[in-house]
Structure 1
Amino acid sequence: MGKVVIKTEIPGPRSREVVAREAAHLAPGLQGFALWAGVAMARGEGSVLSDVDGNRYVDLIGGIGVNSLGHCHPAYVKAIQRQAETLTVGSFTSEPRAELVTEVAAMAPPGLARLQLYSGGSEAVESALRLARQSSDRSEVIGFSGAFHGKTAGAAAFMGSSAAKSSKEEFGPLPSGADSTPYADCYRCPFGLAYPSCGLACAEAAREKIKATPSLAAVIVEPMQGTAGNVVPPKEFLPAVADATREAGALLIADEMITGFGRTGRPWGVDRSGIAPDIVTLGKGFGSGFPISGVLTRTEIAAAKPWANPSGSSSSYGGNPLAAAAALATVRVVRSERLWENAARVGEVLLLELRHMAERFPFVGDVRGAGLLLGIEVVQDRVTKEPVTTHVMRRVYEACVRRGLLMMSYSPHIRIQPALTIDVETGLEGLAILDEVFRELAASGAWKS
């Protein structure tokens with residue numbers, strides 16, 4: 001029996017009432033896909049969400065890569081309940097935090113043994129940037145086009161997509177000391193070349209940028225880019241960037257917010273390329289829904305001052321007992337159940353089905369993925385690679401929701417990143433709905449407009 005159950009029109013009457021009540025006082029600016037769905041959720045279990053009207057949906061959004069254990073995993077629920085009964089806030093040492101830093105250090109990429117904790121991804125990135133600059137006594141940092149590291153000023157300075165450029169203009173002045181170079185997006189190569197005959201021009205461009213940047217403190221890179229469309233670079237790209245960074249005497253920051261804790265079919269995104277970063281930022285799936293993030297680094301780098309001074313890198317909320325308990329439960333389940341192996345196994349099946357869709361539908365320009373980080377490019381023309389309009393994709397998204405599928409299908413760069421615990425059957429049920437919507441789109445011809 002399938003997981004999807006549709007009992008009412010979507011959104012249903014109770015959802016409309018709850019959403020309207022919230023909208024009366026909630027400030028604008030929420031996630032677009034939540035606004036467009038118009039539904040109010042009541043319960044979650046695994047990779048299934050139920051709204052207040054009793055409709056059930058397959059969830060392939062996973063909190064945008066946050067919900068690593070699935071909704072309401074028993075071990076996770078028990079850990080939070082138990083901790084909420086004893087101690088929830090404070091910066092003093094607690095057993096959950098002591099156990100958490102030990103558990104993360106045991107799982108960390110080689111050489112990274114020091115962890116500082118925060119409450120959100122942007123906060124961790126800001127701290128990593130400060131640490132790199134203070135450790136090296138240098139000021140400049142290079143990021144990559146298509147990047148997303150957060151919406152606070154320092155992190156936003158590295159936004160690199162076309163959408164982010166307009167955001168930069170809207171944000172106003174951002175901190176200096178930030179530059180960017182093209183990422184290895186082979187489907188939309190910034191140099192108009194094709195892999196592998198390109199000679200990895202993007203890596204060479206990065207090398208030249210790194211060499212030409214005086215006072216370079218660090219290079220910050222996502223092992224795979226999420227916001228840009230779950231872009232997976234060729235295996236040679238990150239090692240080339242890492243080598244150039246080392247040659248420049250700079251530090252390498254790997255932003256593992258999306259790719260960490262098993263998402264890509266390996267424990268860490270950097271595991272797929274074999275690079276050894278100096279600093280790693282953690283978040284999203286780290287707490288499986290509870291707000292917690294972190295900065296992992298080597299002992300000698302963590303000693304940099306003033307970052308290492310008392311209160312020099314701390315956070316009022318970072319590593320509080322309740323957050324630590326949630327993250328500890330998450331990391332223990334990820335490690336004990338080796339969830340990266342499930343991500344690899346299920347992801348391989350889903351990627352194969354997406355490739356079959358690419359054969360059936362002329363508007364599917366590209367499919368790609370690693371583990372449960374999957375992407376689809378929806379285009380008007382496979383030769384020009386011109387994306388379909390956002391108006392068309394919003395129709396696709398709303399059609400998916402009406403049928404019981406929650407997926408980031410509102411953009412021409414569709415992203416699929418469900419819970420790491422999802423099973424093959426549930427994943428394929430979701431893709432079957434997408435296939436139905438794509439058949440409808442193909443019949444209408446609307447994708448060409």
Structure 2
Amino acid sequence: MPRPHSLALLATVVASACHSYSAEPVDLEAHARAFAARALDGASVRQFADRLRSHDPTLPAFDLDDGLTLGEGRYVALLFNAELRTIRLRAGVARASAENAGRWADPELHGDFAKILESVGHPWVVSASIGLTLPITGRPGLEKELAESRHAEALVQARVAEARVLNELDKSWAQWSAGRIAVELLEELVAQLTAVEAIAARLSAGQLITRVEARAFTLERLTRQSQLLHAKASLGAAEVDLKQLLGLPPDRAVPLLPATGVGQRIADPGQRRVLLADGPRVAIARREHDVSEHAFALAIRKQWPELTLFPGWQEEDGQPRAALGFSLPLPLWNGNAREIAATRAAREVAAETLRASFERATQDLARAERRFEAAQSRRRLVDVELVPLAEQQVVEGRRLAELGQLDTLLILDAVTRAYEAKAMALEAVLAETEATIEINALFWPTLAVGDAAEAAR
């Protein structure tokens with residue numbers, strides 16, 4: 001029979017190879033304090049920005065002396081955005097799986113004890129063996145390749161998420177900036193209406209115009225003041241949305257600098273067509289297809305059996321002897337047919353998804369380019385012709401009003417048309433920016449991390 005110290009040694013070896021568990025509860029109260037204390041000018045933000053700039057010196061420096069620009073806000077979003085922190089850690093799960101994939105199966109200890117019921121000198125029959133599965137088909141290598149392809153897919157998903165957050169930040173920043181300008185335009189309009197209302201009150205007191213005509217300015221002013229209150233509320237909500245993308249607490253005062261425009265990542269339309277197949281919209285589908293290829297290859301390999309050897313010893317009638325057994329499944333009926341069929345079908349789906357993603361990206365690019373051209377043409381028309389003409393109408397109307405020649409409909413029309421022209425110009429700028437962001441979303445940003453370790457260091 002096995003000696004006690006041999007069994008103790010085996011138990012010690014097995015125990016030392018096992019991991020231990022310890023609970024790690026999440027302290028939300030501590031996190032709430034850390035979230036509330038999260039600072040823009042902290043060392044972590046500066047070090048993160050410097051590390052990214054070391055890879056690309058063309059990126060802007062991080063300097064809050066003059067406020068937070070959109071370019072600097074991208075650093076903050078990449079570091080603090082909650083969605084990005086989570087998806088990078090998910091990529092870390094795939095990396096941990098890839099690092100530990102392809103290992104041999106653990107050996108199995110087999111034992112057998114029997115007692116001869118007849119009265120004999122040695123009534124015990126004992127046998128023991130160690131089952132060792134030999135990967136003669138090369139299955140561990142394919143399992144390693146599959147896990148690595150899934151890790152690569154997770155990294156691409158993290159990078160796509162970063163690109164999406166940066167695009168959302170660009171759009172949210174432009175909308176917040178436009179909202180701030182919209183408030184300024186309404187404040188200017190209310191001030192103009194207040195000034196004209198005072199002139200109308202004097203003319204009404206002198207019976208040069210009727211009270212009904214003078215009251216028209218008051219009604220218009222009150223209407224625009226109501227719009228101003230709504231615009232300020234929308235601006236506050238837009239600022240909260242912006243802080244959420246930045247990963248900052250909503251009540252934190254942030255010196256945001258407005259910016260209604262963004263640059264094009266790929267300015268040449270011809271180059272866009274060339275680079276479209278390597279963009280974010282196609283990248284995930286390409287990685288999914290790569291994973292399906294490795295999964296199908298592994299399923300094919302699994303139809304071939306693995307050889308398991310059982311070297312051991314036996315003791316019978318007090319006589320020890322060496323033994324060697326083996327196990328080799330015969331693929332006669334199953335042959336892993338179900339998994340092979342499923343992974344083959346999944347590969348076909350992934351291939352068609354890849355082709356469809358490229359088609360959709362091509363159509364999205366054409367649609368965004370047409371929207372950009374239309375918005376650009378509209379902005380030029382409004383800026384060059386409509387706004388100057390409307391402002392000239394206001395100047396002339398106010399001059400006539402000061403001379404006592406107040407035409408109620410004329411001055412109201414001039415003031416409101418000037419405001420509407422400026423608001424239309426702002427809408428055109430925002431539409432052009434949003435179309436640019438739609439085009440940019442089809443291509444990779446230069447600023448990206450894509451790895452949990454890189455972001456956490």
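One table, with the values for the structure above:
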| read-out | value |
| --- | --- |
| When mean count of other Cβ atoms within 10 Å over residues 111-118 is computed for each of 1, 2, the largest belongs to | 1 |
| Among 1, 2, structure where Kirkwood radius over Cα pairs in Å, for residues 231-358 alone as derived comes to 21.8 | 2 |
| When FRET efficiency 1/(1 + (r/R0)^6) of positions 239 and 439 (r between Cβ atoms, R0 = 35 Å, to 0.05) is computed for each of 1, 2, the largest belongs to | 2 |
| Which of 1, 2 yields 17, 33, 26, 14, 7, 3, 1 [P(r) over Cα pairs in 20 Å bins from 0, in percent, calculated] | 2 |
| Which entry (1, 2) yields the derived value -12000 for helix-only ellipticity at 222 nm (-39500 (n - 2.57) for each DSSP H run of 4 or more, over all residues; to 500) | 1 |
| Entry that produces 1.9 once distance in nm of label points 7 Å out along Cα→Cβ at positions 391 and 415 is calculated, selected from 1, 2 | 2 |
| Entry that produces 0.70 once FRET efficiency 1/(1 + (r/R0)^6) of positions 87 and 279 (r between Cβ atoms, R0 = 35 Å, to 0.05) is calculated, selected from 1, 2 | 1 |
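Each value in this text was obtained by applying a stated rule to the coordinates, not by laboratory testing. Not measured: the values here are computed from a predicted model. Cβ atoms are built from the backbone, for glycine too; each structure is taken alone.
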